[in-house]
Structure P
Amino acid sequence: MLSCKTVEDVLKFTKDNDVASVQFWFTDVLGQLKSFSVTPDELPLAFTEGMGFDGSSIEGFARIEESDMVAVPDPTTFQLLPWRPRERPVGRLFCDVCTPDGVPYEGDPRYALKRMLKRVSEKGYTCYIGPELEYFYFKSDAAPEVLDRAGYFDTTPLDRGADLRRSTIFALQQMGIDVEYSHHEVAPSQHEIDLRYDEALRMADITQTYRIAVRETARQHGAYATFMPKPLFGQNGSGMHVHQSLFQGDRNAFFDPSEPFHLSKIARCYIAGILKHAREIVAITNQWVNSYKRLVPGYEAPVYIAWARRNRSTMVRVPMYKPGKEKATRIEFRAPDPACNPYLAFAVMLGAGLAGIENNYELPDPVEEDIYGMKGADRDSRGIGSLPGSLHEAILECEKSDLVRETIGGHIFHKFIENKKIEWEMYRIQVSSYELERYLPMF
């Protein structure tokens, strides 16, 4: 496993191993990975001065009259790309985006998360995150034709994706990413590879790497992988359940053996913050029109704003696999989907949780009954709200949120809202096949 810590480590490795080129990776406002390649000869200058590019062509970045941007590589993120040829290998580096005068660019999602983590650090915490990203394998990108009809935890011969998952795990491990386990998910041809938790910024980088590793490995095997939240009608969509904890040194700040459920006051306030601000942040954690095809009752999607321990119909869960074990104590936010921008999604989750801690939010009682089976009046009487039912509704909630604006910064906030309004309007005026099949014969 390759481990470079410094600029000198990267320069020495690329020279000693005849690296052909190095891809510089960064992320636009919508979470799409962007890259350009440099030769090893350019690396010394890139590390000292960065590499310039046109920011006006990147979604959510600069206007054309202020478009000069600089990508500054982070040497600790250097890895070889396992899906590229081993002869004359290709490396990659995540970059921070700066203005020409060296100031961090406020439109860079990675910087938005860094800024949030600085706030967390100033309060004495380190945030650890462990996302579970589900995805589908299809035969091609032309139509959602599944590879198998297997179900949850099925194995071969029903599970036709086992070899693809195994190859992906090998690729991730070669890049220094720890994998805990993998399995077939509930829907046909749906899969999950679970990653070991890590510090929040590193995990956002890992999430971007994981998504491209899954897709590139599938492509090499003649298949197509997608993180689209809801590609199949009548089947479960793909979620990204996000496990979160705050540590103070080696001590888990979410753990208190003397409290009910072993949850500290900090943990309870953090959960309360997620619950209180859920409707505001969901446009960031579930940012596409298609995201809200997944967030409907009946398909294991957590649409109700409540928390519990074992109850998977709630939006927030406290996993009980290892009750009473300090390092395993965490919360699981189950609403996000794997097509989000991980830097912004992790930032707003932290922002909501931190608001709960700073303002001493009171945590309501857990709901251990099946919320899907409750009548609306029962949910109302217990104060159980629900997430927005469409991207339009989510945008309206997000647009009036001071918390989201302050967390991700005004530039990203306004660019994001503007883009999502355009997306909703484009979707709203479409005539779907459902409408044609239903209404054309009627009228």
Structure Q
Amino acid sequence: MKIAMVGSGYVGLVSGACFADFGHDVVCIDKDQSKIDRLHDGIMPIYEPGLDALVESNVKAGRLSFTTSLAEGIKGASAIFIAVGTPSRRGDGHADLSFVYAVAKEVGESLSNDAVIVTKSTVPVGTGDEVERIIKDSGAAHRFAVVSNPEFLREGAAIGDFKRPDRIVIGAEDDFGRDVMSEVYRPLFLNESPILFTSRRTSELIKYAANAFLATKITFINEMADLCEKVGANVQDVSRGIGMDNRIGSKFLHAGPGYGGSCFPKDTLALLKTAEDYDSPTRIVEAVVAVNDSRKRAMGRKVLEALGGADAARGKKAALLGLTFKPNTDDMRDSPAIAVAQTLTDAGVEVAAYDPEGMEQAQPLMPEVTMCDDPYAAIEGADATVIVTEWDAFRALDLERVKTLANAPVLVDLRNIYTPDDVRARGFTYESIGRV
């Protein structure tokens, strides 16, 4: 089957490469000529473990290609995926659907065969209805169906998530859409990956509801971590204790500096706006968004306290280890590190930082921060060393070397990757999340 993937960013490129690896003929389409040129040269626009090798092997096999021409790319395709960005719209927080609708219009004008148009982008409830109307009004002369197929990929583990999914959600309104999508995902169906067929609007809401629920779990355990610090409990044991309950589960119960990334912040906000539009308030999600926003600055204040308080911190130096919102990605979108760094620089603290993959993306977002070539260069002369993102490279730091290089043996661990007694036994002042 030929598949066209409109949009060659994170979701489009990963999905396209994986579909090609299943044996489909895939064309990835993007208006950005420089991105397509780099892909032709084997240069990935994002960092995702294993993606470069997957793309290279399928290009060599002739199953994966790239173009800037939508009309050429969708010609003969049985399934046309829309995988373009839906960022939060400036001013009101609604999802910006202008890219989705522009693609729908061009598809309608260029469609040359029967096809299923699939919204892979994360879109609010009812978007598929508007996409269908736009394609009809654009003069599509062939049979088509509009289907919702949300993605559930974790950055840093996207290829495994795509090939071994917990579930595949397909929102279709007719047999044509269901039949084509069944063929698209037949390789996974043969591996017994569960496929859930729903209505289109239900599928659109499932994506937002899933992300909002995961964001709620993260925010809940972060609030429990704050309570643990007040009462002298250990949040990691609390997480284990409640996570062993099968009704709750252990995932997304790791206390930290708050959630970030490309999905949770914008999707929770978009869900709030949708709920407002339909006069169905989502008070829990409102609280989640508010608590998470305030938590990131609170983590900056936690570092200031480790530096002796806001007044004493002025003129001191902090080393930030990890800048991306999570490890194994170069994504800086809504990363807690941005708020932490801003809080510190606002207080007159000199900040140096190191991240294995994210510094190029981070520098424009935090121009007052000095980017360093390795963690120890950032630590040199620091009055506090702060672990913001739990990259593997930071899990076994040479603590004796840290003591020698740093101005003061102070370690603030915002990801709880070290054991308090071990670090303190080495002569460090150690602060973590939800542990005493």
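Computed from the coordinates by the stated procedures, all read-outs in this text should not be read as laboratory data. A quick note: this is a predicted structure, and the numbers were derived from the prediction, not measured. Cβ atoms are built from the backbone, for glycine too; each structure is taken alone.
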Task: Source structure (of P, Q) for FRET efficiency 1/(1 + (r/R0)^6) of positions 52 and 188 (r between Cβ atoms, R0 = 30 Å, to 0.05), computed value 0.05 - done: P
- [ ] Assign the value 15, calculated as relative contact order in percent (Cα under 8 Å, 6 or more apart), to the correct structure from P, Q.
- [x] P
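For distance in nm of label points 7 Å out along Cα→Cβ at positions 12 and 428, which of P, Q scores largest? Please report the intermediate quantities before stating the final value.
Numbers: P: 5.9; Q: 4.3.
Going through P, Q one by one, distance in nm of label points 7 Å out along Cα→Cβ at positions 12 and 428 is largest in P.
Can you say which of P, Q returns 24, 51, 23, 2 when P(r) over Cα pairs in 20 Å bins from 0, in percent is computed?
On the way: P: 24, 58, 17, 1; Q: 24, 51, 23, 2.
The read-out was computed on structure Q.
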Open item on the list: One of P, Q was used to compute helix-only ellipticity at 222 nm (-39500 (n - 2.57) for each DSSP H run of 4 or more, over all residues; to 500), and the result was -11000. Which label is that?
Closed with: P
TODO: For distance in nm of label points 7 Å out along Cα→Cβ at positions 108 and 388, find whichever of P, Q sits highest and give me its label.
DONE: Q
